[in-house]
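Each in structure tokens, the structures are laid out below.
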Structure P
Amino acid sequence: MVVERKTQVLVVFYSMLGNTAALARAVAQGAEEAGAEVRLRQVEELISKEVIDRNPRMKEVKEELTEIPIATNDDLEWADGIAFGTPTRYGAMAAQMKEYIDKTGPLWAEGKLVDKVAGVFTSTSALHGGQESTLLSMITPILHFGMIPVGIPYSEAQCMFELAVGGGTPYGASSVSGPNSDIPPTQNDLTVARVLGSRIARVASKMISVEAERRAA
């Protein structure tokens, strides 16, 4: 008999000024609405406390995020599905997320992440500020892990056809925060992020069922 259990989804992100964090919460909401058990985690900050304290807005955001635990390799191993999120840095993921991924060597060596489902999301200052290249920079290690990347089909998020300034790509969820990074994700951006979370949860659930049936055969 196949024993059913809740799908487990990890949403892990880095956010400096709160926009990627807002997307992360929407991704988590989408996964929860799809019936998954969700862990929301942030990666460690590399910017010194002295620098953060000199920037009132950054300090406020960091204080708001203190309730969210720091991600560990155990969180990755626990999850059936994982969403990675980071703002762009010159068209690639932020150093904070890269450092977190670079510490996963033991999991990679033991194949602990193979066949887990993964999706990605990002926030950029400009409309052409590297959204798709940043998302692809996160998909590269996902493939090295042997994970199964999922994007967002236009059939699942019709609002990606919206012509107003905003984010949302088939590679992952995204938003445009403006040159001062003070424009929060739009409702369309958050809808796409929820769709991403839901899709990660649903595809991961199917993978669990297939594996359970294989073991029971």
Structure Q
Amino acid sequence: MNLEIFDIKGKAQSKLKVSDAIKNAKVSPALLHSVVVAEEANMRQGTQCAKTRSEVRGGGRKPYKQKKTGNARQGSINSPHYRHGGMALAVKPRDYSKKVNRKERRAALLGALHSKVEAGDVSILDSLKFETPKTKNGVELLKNLNLSDTKRVLLVLPEYDETVYKCFRNIPNVEVRTAPAKKEDADSVKTAPFSTRDLLVAHKIVVVKDVLDRLTEVWS
């Protein structure tokens, strides 16, 4: 597997040999599914909360007497069938997170990368730097790479660059992510590293060349 390296103007410069880790990665649909499900579950905040009948204000007495009204007997206006009453089986805050082993997460990332490279959906940039944070710069780069009409584009940077991020944040079809960081440097990262889900939902992926070296460094 060889990938062409482009400059910021979209001109091919050279070719890059794909590393053996990506080239020989196995694509397991079951593993990809379980990892993506875990990633989406981990994005859920789980802060939803509704009140039960015991938490709703009021309802200290019967709304009317038990008999001789012609109505069904009622004990409280907090019942779920009353307006402003409590909710039956009310949802409460909970933790949706799922654990994924490090080896499984890495295998899923490599498998997703392998499938995208094999399909020809990955482009490599030799470098990416902008002097000013203008959306025009991002639009021109997409045009130079023939990605203007692509529905979903994933741009992967070796590290967070505020200028580059601001050039693409107003473009709705582009997501900017960074390469995974080492455990000791994870707290200083300002944007989320790319995930298996990011790779699979993207129609085209643009990767800065230094990202591949960063992956080798982190996963070694």
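One of P, Q was used to compute Kirkwood radius over Cα pairs in Å, for residues 52-99 alone, and the answer was 13.0. Which one was it?
P
On FRET efficiency 1/(1 + (r/R0)^6) of positions 36 and 84 (r between Cβ atoms, R0 = 41 Å, to 0.05), which of the structures labelled P, Q is highest?
Across P, Q, FRET efficiency 1/(1 + (r/R0)^6) of positions 36 and 84 (r between Cβ atoms, R0 = 41 Å, to 0.05) peaks for P.
For which of the structures P, Q does the calculation of volume of the Cα convex hull per residue in Å³, for residues 60-147 alone return 99?
The read-out was computed on structure P.
Which one of P, Q has relative contact order in percent (Cα under 8 Å, 6 or more apart), as calculated from the coordinates, equal to 23?
Among P, Q, the structure yielding 23 for relative contact order in percent (Cα under 8 Å, 6 or more apart) is Q.
Any idea which of P, Q comes out highest on Kirkwood radius over Cα pairs in Å?
Q
Given that distance in nm of label points 7 Å out along Cα→Cβ at positions 140 and 172, derived from a single structure, equals 2.5, which label among P, Q identifies that structure?
Value 2.5 for distance in nm of label points 7 Å out along Cα→Cβ at positions 140 and 172 corresponds to Q out of P, Q.
With helix-only ellipticity at 222 nm (-39500 (n - 2.57) for each DSSP H run of 4 or more, over all residues; to 500) coming out at -9000, pick the structure among P, Q it was computed from.
Q
Bear in mind that the values in this text are calculations on the coordinates, not laboratory data. Note that the coordinates shown come from a computational prediction; the quantities given were computed from them, not determined experimentally. Cβ atoms are built from the backbone, for glycine too; each structure is taken alone.
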